[in-house]
Structure P
Amino acid sequence: MRTFLTWLILGVLGLALALLAAGRLGLLSGTRPADLGVRDGRLKPPSATPNSVSSQAALYPDHPMRAYATVEPLPMKGDARATIGALRTLLQGMPGAVLVTQRDDYLHVEFSTALLRFVDDAEFWVDPAAGVVQVRSASRLGRKDFGVNRERLEAIRARWRAGG
């Protein structure tokens, strides 16, 4: 019994080290989606699994994760250019944030976790018709994100309301 327990512990430790090494080598970052951005006034729909959030989830009434994915958009601060500039400044100060795309009305930011370097893609689009910033954030890998994307967007919302 003692030998089995020793091998079990060594196996679990080995698996943990292999997972950590895979993350540090970037093997858990996934591939950058090619279909991000705004198309016909919409960001990409939420994922079909519980690992994304979107302020436009209601635009997809038959989507299986619509209720789970729903978050509120951000309020604008001035015109589109000023809003995006303020958002860029706020986001660049966040841990693990890398700005990928910036336009006058749109930002795409990658957020990577510190330890295993999982990557989430976050998008921010100034919606002129609604007068808000539509948001979407989704994990690249896995079926669940354990609420990480929602928590991050709500932290961004809190900082945004507090003045950045």
Structure Q
Amino acid sequence: MTDTRATRFLGDAGAWFQVHIYELADEVEGTYGESVARALGVEPDRLFKTLIATVDSDAVVAIVPVSARLSTKNLARAAGGKRADMTPPDQAERLTGYVTGGISPFGQRRALPFYVDETIELFETVFVSAGQRGVQLELAPETLVALLDATIADLTA
């Protein structure tokens, strides 16, 4: 099994998860996330990306399907703020300890508030980054929400 901070976090929590390793073709069609979904053979709606944003002046984590766009307006509303903006990649990497394209919601460097798009409840299992490019974690949505103490909300545009 691939050992990352995310897999150690889930293992320490006693959670069920499965590791999936994939390779992307040199030519990426569509978005990076959609290409990952194709490589894994799963619908893009089941593969969730981990985004770092700032609501007012506080960093937060938004988890949304790769097939959708984050609505910063909806994220601000869910977080009880006025305005949300995407965090630049270098800041996101410093906050999480992960490289862009491999940011996992689990085992991040700093404890941040988590907001998960409500569509996560439509699936028996979902996929998120394991903390490095080329590796995804499959787990139950309720496990993700519980372990992250996440708020479920409509986050997509």
Structure R
Amino acid sequence: MAKLRILTFPDPRLRKVASPVTKFDKSLEKLVSDMLQTMYEGGGIGLAASQVNVHKRVIVIDISEDKGDPMIFINPEFKILNDKSLLSCKEGCLSVPGIEEEITRPDNIYLTWQDIHGNIYEETPSGLLTVCIQHEIDHLEGKLMVDYLSPLKRDRIRKKANK
């Protein structure tokens, strides 16, 4: 395992859209292992491959209290089932260090993904897991949490990051 370098806002590489994973091999296993180490050492609960400058559709999440229950999502996709069921959460991001902002997202989604071996799964997650999944999938689409903020807040964060 190796700790990877996390790209930080406003790095333009964070805006690149990730490509689907087509090879489920040892290099994918190593990427996932390195991402988990990077996420844990960074104090995060989720990390997208795009954040470590690997533009493949891979995310890792661990919302367990003891940080011992990692979840791996390869090629994740979601559909909003009910756009009226919303959840507001204070979100932080390893790519936007030191910033936490209240963001509202749909709380009712249908998720499909593959595991590290290519097996396909589906689920309708809820709560914090739903928020994390959407946050990390946003990264795969080149979108950041700052995109949900007002232009004034986003500019303040950009200026702070550029210092």
Checklist line | Read-out Cα Rg over 2.2 N^0.38 Å, for residues 74-129 alone, computed value 1.18, structure in P, Q, R | finding: P
Next item on the list: Identify the structure, out of P, Q, R, from whose coordinates P(r) over Cα pairs in 10 Å bins from 0, in percent was calculated to give 10, 41, 37, 11, 1.
Entry: R
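Each value in this text was obtained by applying a stated rule to the coordinates, not by laboratory testing. Not measured: the values here are computed from a predicted model.
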